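Just so it is clear, none of the values below were taken in a lab; they were calculated from the coordinates. The model shown is predicted, which means the values in this text are computed figures rather than measured ones. Cβ atoms are built from the backbone, for glycine too; each structure is taken alone.
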Structure I
Amino acid sequence: MRKLENKKLTEAEFFEERQEVLAQWPTGKDVNLQEAVDFLKALPDHKNFAKKLRWAKENRLTLAQPRAGVALIDEHIELLRYLQDEGGADLLPSTIDSYTRQNRYHECQIGIDESIKAGRSLLNGFPVVNHGVHACRKVLESVNLPLQARHGTPDGRLLAEIIHAGGWTSNEGGGISYNIPYAKSVPMEKTVLDWQYCDRLVGFYEEQGIQINREPFGPLTGTLVPPSTSNAVAIVEALLAAEQGVKNITVGYGQCGNVIQDVAAIRALEEQTKEYLEMAGHKDVFVTTVFHQWMGGFPEDESRAFGLISLGAMTAALSGATKVIVKTPHEAVGIPTKEANAQGIKDTKMVLSLLQGQRLPSSLELKNEIELIKAEVQCIVDAVYKVGHGDLAIGTVKAFEMGIMDIPFAPSKYNQGKMMPARDNSGAIRYLMFGNIPFSDEVKDINRTKLNERAAFEKRNIGFQMTVDDIYAVGRGRLIGRPETKKDNIYKPE
């Protein structure tokens, strides 16, 4: 294993590790870097993810991208074409199956074989490693939009090699965001090193004149994640990626529900990402943003689900996000049909079209929220640098060991889990318990004051029950988990 440090891999280090990576599964032998460079250079601009994001940002547009993936190649192509042609998607995904995410390629192959026999997908995504480079190219050549791999893989090195050689010009994930929320027993040091490789691969392609987008996964666990927690993770992953030569980065955020806070989070995220990149000497990185529609529990009723999807689309547009990840009206019941997926896209696109060019106007409340998020993020990110003695990679690992970075409801045993969130009286997410996060006294006082206002309104004590109530609230048609006596707020005449 390489030494952990925030330093760009030399070509010798990269190519030495690459031999081990490509040997993980037989399809690795089909990856030829020079041939892949030639293929990517010949791609038309409208199929390049990084170029389309740049175009959208320059034209103040918010693009719509769904999630989707099935096991068999022809069925996957059929699904993506439907979302492109019927749904009107602006960007296309390929969601990767769970076996591939855990590098369990033998079991994945069994799933593919059984899917072929059954004539339908028995995996919950597209098994990109088993299918290999040529299958990736077949998918890309069958559609007219750029492709991105969306997965959740702690060790995505072979996956990255195959998708980029296959012409897919965006890869989602990072050493924190694809470990702590997804895995239980994967050490942070390993995923930081593994994702340095993924980013160095992108850096290599950039050195050959090929633009490739990288996207840290913003929502993390998707459950009451305070904006400053997810923003700090995104900024750290962006800095680690830029060190390896990544030039096009999309930082993301998952909808929390309070429109002011959500807009503030996206704006603070873009501004602080640029600031930290410039301070680290990375002044040539193009930064875009992605807003993820609601990642928590969904209403079972389709009409209510569309209401939630529309709120996410509206907030994405008003925040000025470069793209929005679209949910479907079937979120509460399982894997959506292609028809339901297309409906979610069309709903989102309608809202985006109506709000094109509009932004949430500045206000004292919005300004204060941006300043609070930035102050909280600075406390976290600066502490990561401090405990790493200036080395961000070392600091990232130590920050999780010490609880400086702490993600709520994460399965990883390397996450302290001492921080606990809850909503304030306006529905904005605050810190109920700080754990070991090194906030200033001023920041802590603001969070306590906001939660005290809710406690006074609800006539109950501040406590974990607030968090529990908030987790289930949206699925029941409310943003804030009010006690039963406060749930309606409906005027009833005597």
Structure II
Amino acid sequence: MPEARPPRVRVLVVGGGYVGMYTALLLQRRLKQQLKSGEAEIVVVSPDPYMTYQPFLPEAAAGNISPRHVVVPLRRVLDQCQILIGEATAIDHAKRTATLRTLASEEEGTGTVDLTYDELVLAPGSISRTLPVPGLAEHGIGFKTVEEAIGLRNHVIEQMDIASSTRDPAIRDAALTFVFVGGGYAGVEALAELEDMARYASRYYHNIKAEDMKWILVEATGRILPEVGDVMGKYAVRELRARNIDVRLDTRLDSCEDRVAVLSDGARFPTRTLVWTAGVKPHPVLAATDLPRNDHGRLRCTAQLTVADTEHAWAAGDAAAVPDLTSDEPGKLCAPNAQHAVRQARVLAENIRASLRGAPLRDYRHAYAGSVASLGLHKGVGHVYGRKIKGYPAWLMHRVYHLSRVPTFNRKARVLAEWTLSGLFKREIVSLGSLEHPRAEFELAARGERSRGTGRSKDGERSQGTEEA
């Protein structure tokens, strides 16, 4: 009798971000023989067919990097994995079943499909944490995706076009007022890069000067960029204020109804641009599982990146509450940032392979190296291995570090080439806002033809107008 084949092991990876993509990529390499022989299968569920390298979003918004070079196509990198474009809506780990909503299930009208698995990797990332601020849902702009970054760039340039062409001082003032809420990495770097870009673009407008624009940063706590330390955080505030950026600490956004930003200190700013970057929260799918979570909604995990008290379930990144073994503080967790996510993905893939082979697992251990942040072209701030750096060295270190971390040699080469070209030539300041509504002009033309086509001639027959001509 022929020898019975071992059962196929299906590894389900929920999330196509940095942790999800790198875990699947490393598993693809480590389980190469099993994948070829059909003994293993890796399924990646992601809402997008690409991974976004979020630290480059501010540079993409400023036009320093092309949007397509900020993302990594999953199908090209994970060529031995099955990619499902969709999202997990619920997970019953006791039954090893995930409920998925995919593009195909929506087209077929079935709504969702169930997928069984043997090993589960939860890495869905996080979503923007919003507050019930009046008007925020109607007028706020997020900054977590490449679509939002490019949309914001187009929006800023469009506001400058409006201000340049209007004769109404109220409209002009609102168009040239840009309010950013949140003093973390996303808010500070996005504001600094866009202010840099808009100040450069103003030289091409005959009636707009850099000092005509108002850039306002609103932060609810007493400092910005807490990751770089108190001293460097204060330096960053001074640098931004030296560029005529209004940094308001210990201040909250109370309302933004009717396109008026009302702050807790009583200030009111008519504005057509409100960018919300005030923190993130765990992905909603975590609440739709039977897995243990902590008080903040993240999965309780061990140092081996397994979900606590649960077999065959793994997690890392923003979704996971992983103990920090390098800290002397009891109960301290690894910060949900890119630095830990990059390294956790490697340990996670190794531990899954070890688990499948019955080998011992290893602990995740990484001492926090520090942080660097960009404050615009040739300006930065950082606190790395206990050393404080600022200005051009910090900006250069920011670029070198993230260039080394962006996935694939292809993307590294393209980003480096674009940085080189941007240093040799002038910035691109064109707005391609129509990209967000590609069918708008065709729909307008179609409506025009329809209105002409439904007219009646004098004898009562339907007139074809120029259509037959």
Structure III
Amino acid sequence: MKDSFKLSNLDVEEASICELQNAMEQGTFTSKELVFCYLSRIARYDQDGPHINSIMEINPDAIFIAEALDLERQRKGCRGPLHGIPVLVKDNIETGDKMRTSAGALALAQHVSTKDAFLIRQLRESGAIILGKTTLTEWANGVSSTMWAGYSSKGGQVAHPYGNFFVGGSSTGSAAAVSMSFAAAAVGTETSASILSPAIQMSIVGIKPTVGLISRSGMIPFSYSQDTAGPMARTVSDAAALLSALVGRDEHDPATWRNDHAIQDYTAFLDKDGLQGARIGVFGEVPDYVRESGEYNEELFHQVVSELIKAGATVVENIEIPSFYGPWKWNKMNLEFNHGVENYLQRLPAHLPIHSLSELINWNEEHADEALKYGQDLLKFREGLTDPLKNRDYILESITDLYLAQNEGIDYAIHCYQLDAIMFPAYIGADICAKAGYPSIAVPAGYGANGRPFGITFAGKAFTEPALIRIAYSFEQTTKHRKKPVFN
């Protein structure tokens, strides 16, 4: 077996998907050897050493799948950019294989799905190898108001690759695994900030796409109106390559029915000069809680503005977004969680111990020593909600959220200032973009004096992923901020 961390002269830790693919095409190494390399890193750093704890489960068939894809490459040629590329997925996405889908919950520790989620089928058809499942904040942060981000009763606590810092949530394992190069890329999910937050915290790229660009079928739900999966990678180019494989129209998910015009290859928008002539609006009103948390670095934020200008962008500072602070209410997501999770649990196989929210709560209480380190106040509150989808507050809030977030929010700012994108420090724009159903992309933007990563997000209107990728790629290539984690 070749060196665990270098295959030929290629440094797998930082190699792009394109570089890995080219090397396999040239016969420099095989997909099987690449899987060996990533598994070796997982054993050394995730389960040992710094004990990042980002991996919930490894696919026991990964090596067999890699061998089959190597043989297919020899006989038929390459399927495309992801042929033989190992990818990790968050443990709230169903895979119809030997791995479990638990949402991090001990009560679902034995749940093995009978079929792949739509997006998993897309990945398999592209030739990607599902290497394993990643740890997440339990039930996508739906259990307890005091639960620490990145913790689940089944998986434990995810550690930060760069130091003793907040890990963000809930796609924490996906972000940490990508940052540590445990796979070429990973899939996370977001309801509000669950991709963007850990991507910012761990100095990687995360794309929260337009709701409906990627099918939600086979994902454990949180919010019908805001849920989406999205790519997480070390670079914009890798995130764009993964996004290309994930998108598609799914007859079982009406949100995707607008996707007949979906772009097939998002790497076509990787333009190093993409900031030339771009008009970027900067939203600089940083909430106090973000300043106090240490997630905002004023010096680095001002540096980003200067870098945008230097790269040829027109920067409009201190733009106004009238509805940025709402007034938002949270009944909609609570009611959708109640309805969606109840539906999901009711369809589970009979041998599993829970088939409703009340059974989940009771099971947790019966196994409190293991399952309730942080309690379950959120689950109990949501269980008590009745008639979720005919609730007056739900109906009004569904309309209000969209109107405020779109018409008085992102749309207003884009039109008022004639912008190509809005730039937010850290991930402070996540909530309004989530409520609007609009895309955002998180990009590394430097490190504080203590080594803590800082990042920014670019946001836009529905289906403006091409413009955001162009802008983010140009910023990334111009600044080259990202540095990999280093351990003694």
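Could you tell me which structure in I, II, III was used to calculate mean projected area of the Cα convex hull in nm², for residues 334-389 alone as 7.8? Before the final figure, lay out the partial values.
Values: I: 7.8; II: 5.0; III: 3.9.
Answer for the origin of the read-out: I.
Once FRET efficiency 1/(1 + (r/R0)^6) of positions 30 and 158 (r between Cβ atoms, R0 = 30 Å, to 0.05) is calculated for all of I, II, III, which comes out largest?
Largest value of FRET efficiency 1/(1 + (r/R0)^6) of positions 30 and 158 (r between Cβ atoms, R0 = 30 Å, to 0.05): I.
Thinking of I, II, III, which structure, once mean count of other Cβ atoms within 10 Å over residues 326-333 is computed, gives back 10.1? It would help to have the intermediate numbers written out before the result.
Working: I: 22.5; II: 10.1; III: 15.6.
This value belongs to structure II.
Rank structures I, II, III by FRET efficiency 1/(1 + (r/R0)^6) of positions 94 and 286 (r between Cβ atoms, R0 = 25 Å, to 0.05) and report only the one at the top, that is, the highest.
Numbers: I: 0.60; II: 0.95; III: 0.10.
Answer by largest value of FRET efficiency 1/(1 + (r/R0)^6) of positions 94 and 286 (r between Cβ atoms, R0 = 25 Å, to 0.05): II.
A value of 17.6 was computed for mean count of other Cβ atoms within 10 Å over residues 206-213; which of I, II, III is the source structure? If you can, show how the numbers build up before the last one.
Values: I: 17.6; II: 13.1; III: 27.8.
Only one of I, II, III returns 17.6 for mean count of other Cβ atoms within 10 Å over residues 206-213, namely I.
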